[in-house]
Structure I
Amino acid sequence: MFWPITLLGLLIGWLLASIPGALLGGLLGQVLDRRLGLDSWASLRARLAGKPVLQGRDLLFFLLGRLAKSGGRVSPAHIQAARDEMRRQGLDAAAQQQAIAAFNRGKSSGDGLRDTLQRLRSQREESRRLIQACWRMARAQGSMGAREHELVLLWGKWLGWDAAEVAALDPGATRRKEAPAGR
């Protein structure tokens, strides 16, 4: 993993106070990188541009909104699935409003999710919860479209899971002898 502020801290510290400055600059940079959730130059640019960094519940409901809209339009079954997810998480009224806003951003946004999801590769349990919630949303209408299926597999790949592992997390899948081919 690469931390941009750590590198900048090292360079500035070294220029100002040689080796002790580099050590202190690197340490302070590392603290800032972790606190701000920065792991690449792209994430630093996004943060400086004022784009919100998706994480936690916002990321979950953003993904659910993107998945619901992937078939063309959001159905009442998708909205009900999002409400069920809110209940499953025990959200209060304020948190529900934030979740609805994230769901709506997911429906209308064309932003890439690769960097955001790749940051979660080391958080296996969080990734598992995201994938399972996405499968529930994909099956909200009873059947799943090819686009929804591809999105969940792709997001699982970005989260560091292989296609067979992602398919195994689908609670509504009938038993298959082999997992769908990954890309």
Structure II
Amino acid sequence: MSKRYLMPHDTESAKQAMKSFSELAYAVAYKEKFQAAVKLLYGSDFVITEDLSKRMQFACIICNREMNSENAMQEHYRSGPHQKNRDKRNRESGGASAAIDAYKYSKDSLQFRLLTSQTNPIGLQMVEEYRNDRNNSYYKCFLCGAHGKLSDMYNHIINKAHTEKYIKNYCSYY
């Protein structure tokens, strides 16, 4: 049996499998192999589907979005909207997932504080963290221009003005 037919079993073999996606996108016989690779690399957020021409593509089940290349899927996976939708789904599924995810972060991080709070903040993708040579965190909100230490940024993010500005700039009403 050729290496092409082996199912991915770890991240390295999954990365190897994904290298051949573009050349095998019409070979639906490989669908199961690519689905296994995607699950190993990106979790359960994506599934392999087929478009009308029977070409395989990636579908984000969280955002209901389809992509035809691994690069597009990677960009979407790291995007603010995807992370926001993923966090929202976790909170809506009982909050246990969010609380468990919180413990992946340091207890003195903004992520930990937000995931363990009772708020549902939006616009988190607009905030960047900086660390100085003493490993102290400093945050900047590119939406509002606010900046400061952990407690300052936490209060800013849950603030009405930040929320309204995000909604005004990034949410469209139909």
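Observations
- Value 0.70, calculated as FRET efficiency 1/(1 + (r/R0)^6) of positions 59 and 107 (r between Cβ atoms, R0 = 41 Å, to 0.05), assigned to which of I, II: II
- Taking Kirkwood radius over Cα pairs in Å as the criterion, the highest value among I, II goes to II.
- Which of I, II yields -12500 [helix-only ellipticity at 222 nm (-39500 (n - 2.57) for each DSSP H run of 4 or more, over all residues; to 500), calculated]: II
- For FRET efficiency 1/(1 + (r/R0)^6) of positions 75 and 155 (r between Cβ atoms, R0 = 30 Å, to 0.05), the highest value in the series I, II is held by structure I.
- Test item: distance in nm of label points 7 Å out along Cα→Cβ at positions 67 and 139 calculated as 2.6, pick one of I, II: II
- Of the structures I, II, the one that 11 was derived from, the read-out being relative contact order in percent (Cα under 8 Å, 6 or more apart): II
Rule-based calculations on the coordinates, nothing more; no lab input. Note that the coordinates shown come from a computational prediction; the quantities given were computed from them, not determined experimentally. Cβ atoms are built from the backbone, for glycine too; each structure is taken alone.
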